[in-house]
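Undergrad: These notes open a run of structures that come right after.
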Structure I
Amino acid sequence: MRTKTLLLAAAISAAGIAAIQAQSNVYSLNVVGYYNIVVPGWNGTPAQNLQRYKLVTVQLKNGAVTNPTLNNTLTNVPTGMFAHVWNQTSGGWSGQLEYLGAPDGWDTDSAIPYGGGLFLKNGTANPMTVTVVGEVMQGANVNTWTTLYNPRGSQVPQAGLITTDLGFNTVGAQIYSWNNPTPNSGWSTLNELLGNPPADWENGERTLAVGEAVMIKSAGAKQWNRNFTVQ
């Protein structure tokens, strides 16, 4: 896939063997960039309460960090942002965590695996933008979990169809999207992957944005692994 289609609304630079050219097939060891996540504000009415929550995932690696947490990964965050993080051992959402601003960071640090999902919540009336900065993870990307339900996203910062483009292929798994396709709708109806290939989704194949996660229910194999190289 061409680099120019990899990150939406992101500036990409390359370091290593050679620079990535938008119209070439030159390879690089390291590709770094950023993407923005816009979390809508809330005007205080119950009808718009859900829109200020966004189910997201971290798809760029922060340097040599192998055990990502809120405080070493999500650092480009405006004050007034909150988070709810999934417990990777027992399941269930954490209580509300708050970003206090630099240099304090998050009031409670919490593990957020690359490709793992978390809720961001806007505590203000105006939209907030969270910028995720880091390196594109290439090669064999391993994205596995143990709980029956688990929020997950692609580990590659790419928009597209969840199976056809992003490689999710655990037959029998079911997903719920958040506010997708209708804003302020909460969880979508259950959608099961009935067979693959070709992609055969019970309620149609979902398109995900860069940085978007879904809630996955899987009693069997629990993985969203993908081999990926920028070219």
Structure II
Amino acid sequence: MVEGTTSPRPIALWAVPRSISTAFERVFVERGDFKVFHEPFSASYYYSAERRSDRYADEEPKEEYAYAEVLARLLAPEEKPVFLKDMAYHAAGLMGRDFAARFTNTFLIRDPKSVLASLYEFWPDFTFEEAGYEQLHRLFLYATEEGQRAVVVDSSDLSGNPEGTVSAYCKALSIPFMPESLSWEPRKVPEWEMWGEWHEEAEKSMGIKKQQLKSDARIPEGLEEVYARCLPYYEALRAERLRV
């Protein structure tokens, strides 16, 4: 666990795509008391010699994106405690109990109907693994097997009650809650450049505002089976969610 503002392990927010995870990460960017890493394992998953996807097969793999290299950077001593946000499936190449034990693991979920509809707009050819739920649940199990009381946040709770949810999240991690970090000025965040097209809305935003996430998303035609496969993982994690 985290004591004060120093952590023996990086705090990791593992998410599924399109779950307002970047806005959640932005809270930690604005705090200023954490060294924040943005989706560090995405480079390993898509752009390293060990990549698990051929989505960017035309790109020359880079040595610095190797899983071991990325992990070493995350665990290297820093002047500030470390916070990272990533998709759990990006770390599938490392995943296991030993991997989970290196982090204080937290999780962000969202109704798969909304996730799949939004993800389909960006990547109509996304894979089941890229939907994110199976690996997220798998990592949650590894964390709990390691004896961690992993914190789970549902994005609908975050959006519906941002102050209460972020405050409860910080309390669960024994770090100070800074309400001023929920608001910010629109700006480019250099660390988001690799995946900039995914984060335009987050860069233009002015904070996490209380709102009800739309619940009327339709499952894109042909993805009914994918939805059915994702739903049990979501429901299992939602049962463990942080309640405010």
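None of the figures in this text is laboratory data; all of them are computed from the coordinates on show. Keep in mind it's a predicted model, so treat the numbers as computed, not measured. Cβ atoms are built from the backbone, for glycine too; each structure is taken alone.
Undergrad: helix-only ellipticity at 222 nm (-39500 (n - 2.57) for each DSSP H run of 4 or more, over all residues; to 500) computed as -11500: which structure among I, II?
TA: Among I, II, the structure yielding -11500 for helix-only ellipticity at 222 nm (-39500 (n - 2.57) for each DSSP H run of 4 or more, over all residues; to 500) is II.
Undergrad: Figure out for me which of the structures I, II the number 26, 18, 14 belongs to, where semi-axes √(5λ) of the Cα gyration tensor in Å, for residues 86-173 alone was derived from the coordinates.
TA: Answer by label: I.
Undergrad: Next up: Assuming 17.3, 53 is Rg and Dmax of the Cα atoms in Å as calculated from a single structure, say which of I, II it is. It would help to have the intermediate numbers written out before the result.
TA: Details: I: 17.3, 53; II: 16.9, 49.
This figure was derived from I.
Undergrad: Something else: Tell me which structure, out of I, II, gives 2.1 once distance in nm of label points 7 Å out along Cα→Cβ at positions 46 and 222 is calculated.
TA: This figure was derived from II.
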